[in-house]
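What follows is calculated from the coordinates using simple rules that are stated; it is not laboratory data. Predicted model, so just to flag it, every value in this text is computed and none were measured. Cβ atoms are built from the backbone, for glycine too; each structure is taken alone.
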Structure I
Amino acid sequence: MKRGELYRVSKPHGDPKRQRVFVIVSHQGLIDSRFSTVICAPIFTDGEGLSTQVSVGPEDGLKHQSWIICDGLVSIPKSALTYFVGTLSVAKLKELNRSLAVALDLPIEAQ
């Protein structure tokens, strides 16, 4: 399990959908630790191109063009992340980092 990997989660808590794809955004140290959860960002098929959203699609393992929503971070049990979908490219991870910085009001690093 690594940062930037996408997983389909069945019956995510508080989500009206039967399944939703999430991308892991926790730092690798937390992912590799004994903690039972990791922080993830949900992926929706609708987006508005906001600075807190990252466009993803078939090149990332998805069936449809979609959006990572960095304003909707959630903690998900590692045990729920069993259906691997794909991995973000290095370039897409940089976009994700920038969008997370905007969503969390953190300084944006020069790319």
Structure II
Amino acid sequence: MIILVSDTSVLIDLERGGLLEPAFSCGLTMVVPDLLYARELEADNGPLLRALGLGVVALHPDEVEFAQELRKKQPGLSLPDCFALSCARRQDHALVSGDKLLRLEAQAQPFSATS
């Protein structure tokens, strides 16, 4: 089973489209890194997202290091975006993003979403 790692823009788009409940009720697992949740979701609709089934995961030290290095190389990406990409590098995880720069960076990485 693939675990979807979302960036904030996807969750905002789902909310604006009235699709949050359907998205979380279709059997897919969706997670965000803890830093992204704390900085961009928790104060707004974080509790609702958690109640719907959004998972919040902590990155391992090597994943945090990857995210920090990526942020230095790609200053157009936010640190939460870099955390999402780092998390999506895990086996059986796939990045879901509405951010063009983040998607391009994910495609340029030397890994596949299911490796």
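Odds and ends about this structure:
- Here distance in nm of label points 7 Å out along Cα→Cβ at positions 31 and 103 was derived from just one of the structures I, II, and that gives 1.6; the source is I.
- Which of I, II leads on distance in nm of label points 7 Å out along Cα→Cβ at positions 79 and 95, largest value: I
- Structure from which 0.45 was derived, FRET efficiency 1/(1 + (r/R0)^6) of positions 15 and 71 (r between Cβ atoms, R0 = 25 Å, to 0.05), options I, II: II
- Test item: helix-only ellipticity at 222 nm (-39500 (n - 2.57) for each DSSP H run of 4 or more, over all residues; to 500) calculated as -4500, pick one of I, II: I
- Among I, II, which structure scores highest (criterion: relative contact order in percent (Cα under 8 Å, 6 or more apart)): II
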